[in-house]
Structures are given as C-alpha cells and as structure tokens.
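Pasting the structures in now, so scroll down.
Laboratory data are not the source of any read-out in this text; all were calculated from the coordinates shown. Small disclaimer: the values here were computed from a predicted structure and weren't measured. Cβ atoms are built from the backbone, for glycine too; each structure is taken alone.
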Structure 1
Amino acid sequence: MRVSKEQAAENRARILTETARMIREAGIGGVGVDALTKAAGLTHGSLYSRFGSKERLVAEALAHAVQTSDARMLKELTSGAPGQGLAAVVARYLSPKHRDAPGGGCALAAIGPEAARQGGAVRQAFTRGVRGFAARLAAAMPARGAQPPEDAALATVATLVGALILARAVDDPELSDRILAASAQRLTAGDGTAASPPSR
C-alpha cells in the first residue's frame, strides 16, 4: 500500500524526532541500529532504504533537532522587551530543567563530547548547528567594543554548550548548579540584565 507524500513526510519527521531524542539521551554510541529501528517502527531494511546508514540517520536527526531548537530560540530572542531575548535564552539554556532533560534539550551539548569522533555527515550537521546557533545569537546581540557580534556569539555558544556539558558530567549536584549559575552570571553581566541563580 502506497502512502501519500504528506504521510511519508510525517513518518520521516517522527523517525527523526525519535532518533534525535534517543541520541540526546544515550549518545550516538549508546544507541544501536536495533533500538533505532524498534523505536521508529521500522525494519533494518526499511531504515537503510530510507537513510542508507546509521550515520546518515543520525546526521539528519541532529539537523532536525537543531532546527527545532532554533525555532524555540528565535521565539525567545524576539519576544519580550528589546534586549531581553539573550537573557531569556541564557536563563532557559543554563537551567537545571534543561540540564536534567537531555532528550528534549540542545543536541549540540548532548552529543558534543562524541561529535569529534563521528563521520563526515554527522560532523557537518554539527558544524551547521554551531554556525546557526551563533548566527541567531549574533543577530540579537548589541555591538560591544571592537569585538564583532559574530565572535561574541561564538564565545556565548561555547560558554552555553560547554557549561551544560560540564554541569551534566560532574557527580556533585551543588557543583553542577554552581557551573550553571556562574556561567549565566558571566554571560549576562554587562548587558543590563541581572542573572538570577537557576532554580529547580
């Protein structure tokens, strides 16, 4: 039985959403093809006929997750009072809630530690994700001194992603909270917004 183009697109989006959730929760190496096919309701053959390889599926799922995150971030950056968008992004990103829910959070932080050891397709998707994240922030950042907004945005992305990776990795809950709070304070000190410590 043939499916419509709309149904095929819905099926593909469902597969990418579920794969993105799984790799954010367990890591790329922690999710095998068997688990991916079962979660997506596919056979090995249908998965490979649609995507060609696990690497291609992971790359497309990563791009899908980044696109979803970009839409949420764009909404945060453009809502509220002028200049408050970045503070809203920082507050959400460096929150215990985000830290504790990797399956629905930033894919860059979730797979960042693995990305350098992946194949070309995954690294290209990761690179596009970093560039897109920085470009969105740069468009919302005021010019400060001699540093171009693009460079300031890259430093902000590095701080956000790095802080979240560290906060998830340490085994001391108090230290984890301090990493989030200190990073939020550093990012928002100087833009006229007060950084509040993250709350649970």
Structure 2
Amino acid sequence: MPVVSKRVREIIEPFVTNEVEFLPLIHDELELYMINVTNIIDCVDYNYSEVRLSVGKMAGFTKIVFDFSKIPSETYLFKLKEVAKTKVFLTEKFKELIESHKIKDLDFFIEYDSEFTNEMELRQKQQYEAALSVLENYQGHEFSYEEARSKIDRGLAVESGKWRMQRDDQGRLWLGQLRPDLTYLWMRPMYIPPILLGYQWHEIERSMI
C-alpha cells in the first residue's frame, strides 16, 4: 500500500476523501499514513486484456485494458476487484495533482495508454528484450553481491541484468529495475530481494536519481 507524509495527506485528502482511508503508522520521527484504497471499480475490458491463469484459475493479468466508460471522470485512485489485494491504480488526474505540488519520491508506471497501439507495444517489447539480452550477456569483469555492496558503500554504482544499485548524495541506497520503455524505476528498498544475492554484478556509471 502507498505510504505518505502528513504534508502529502493534507494535499491529496480533499480530492480522494471518498476513495481512500488514511491509516496512521507508528514512526519515531515522522507522521506517516498508509493509504488504503477503498474505491473498487469493475472496469476491465476482457475483450483486449490478457488473463494469467494458475491451476485453471485466474491469478492476475499479463495485460490490462480498461473500459474508460466505466471509470467516473473525477476518479483519482481505485482498485480492480480482480487484483484488489495486490494493486492500486491511479488516473492522470492524480498524477497531475502530485506533479502540480512538486511532490518527490513518487514514480508512476503506465499500466495502460489508450494511444499505445499493438504495433507500438510489439516494437517496445522487441527493444526491451534486445536491451535485456545485452545486459544479461555482459562479458566484462563481474563480482559477487557482497563485493557489489562494498563498492556501493564507496560511492560506485553496479548492475546485474535489469537491476542497478547505488547510493545517492545523502548515502541512501537505491535499487533500479529496467522498465519496458528502457527507463529505470528507482526505489528505496526496505530489504533486498533474496534472488539478487546470488547474481553477478559489474560496475557502471552512476545514474541521476
């Protein structure tokens, strides 16, 4: 679930008051709130969406296409009943609200773009797979995760396949994941996914975060 500060809550609450509830969190220094989105909309267009199955039952989506006629124009945040436990969706109105107040440390991933054609999607997928192949077949000097963390602590940046790690100017650790549009989604991890501990890493130039 999304977590926001008191300032962010004060900004967005007038717009999302009927769509969410703010749950206070315990923190030694900050006033933080978890956003529980209660606005559930039945708006999946199953004619174009792709469903992921597990043991004959629906396990989620590999591709979601929305029926925008079922999404009220004043919607900011919502969930789908099919994946209500795992995903929160936001509209362009919410993105514009966040950007207009210059709120930082929030990154948005486009789930569906009505102007993004099947041909464009196929071309993007081919470019992503080509880029990922180059990353995964790196032929230079590589080292273990332990050595990678040591290098990060000395101000260097490292990469393994679609993953990148580095610290920012304040010493905070960031983990980046390559997205289909070939940009990186940067996040400050509370823990490192165990699978990354067995990867081989190599040095790269630091990114602007």
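Some notes on this structure:
- Answer label among 1, 2 for the case where relative contact order in percent (Cα under 8 Å, 6 or more apart), calculated from the coordinates, equals 22: 1
- Read-out Kirkwood radius over Cα pairs in Å, computed value 19.9, structure in 1, 2: 2
- Which entry (1, 2) yields the derived value 3.0 for distance in nm of label points 7 Å out along Cα→Cβ at positions 125 and 149: 1
- Structures 1, 2 were compared on distance in nm of label points 7 Å out along Cα→Cβ at positions 93 and 133, and the highest value belongs to 2.
- FRET efficiency 1/(1 + (r/R0)^6) of positions 5 and 189 (r between Cβ atoms, R0 = 35 Å, to 0.05) - structure with the largest value, from 1, 2: 2
- Among 1, 2, structure where FRET efficiency 1/(1 + (r/R0)^6) of positions 21 and 165 (r between Cβ atoms, R0 = 25 Å, to 0.05) as derived comes to 0.15: 2
- Structure from which 4.1 was derived, distance in nm of label points 7 Å out along Cα→Cβ at positions 37 and 173, options 1, 2: 1
- A value of -7000 for helix-only ellipticity at 222 nm (-39500 (n - 2.57) for each DSSP H run of 4 or more, over all residues; to 500), calculated from one of 1, 2, originates in structure 2.
- When distance in nm of label points 7 Å out along Cα→Cβ at positions 157 and 181 is worked out for each of 1, 2, structure 1 gives the greatest result.
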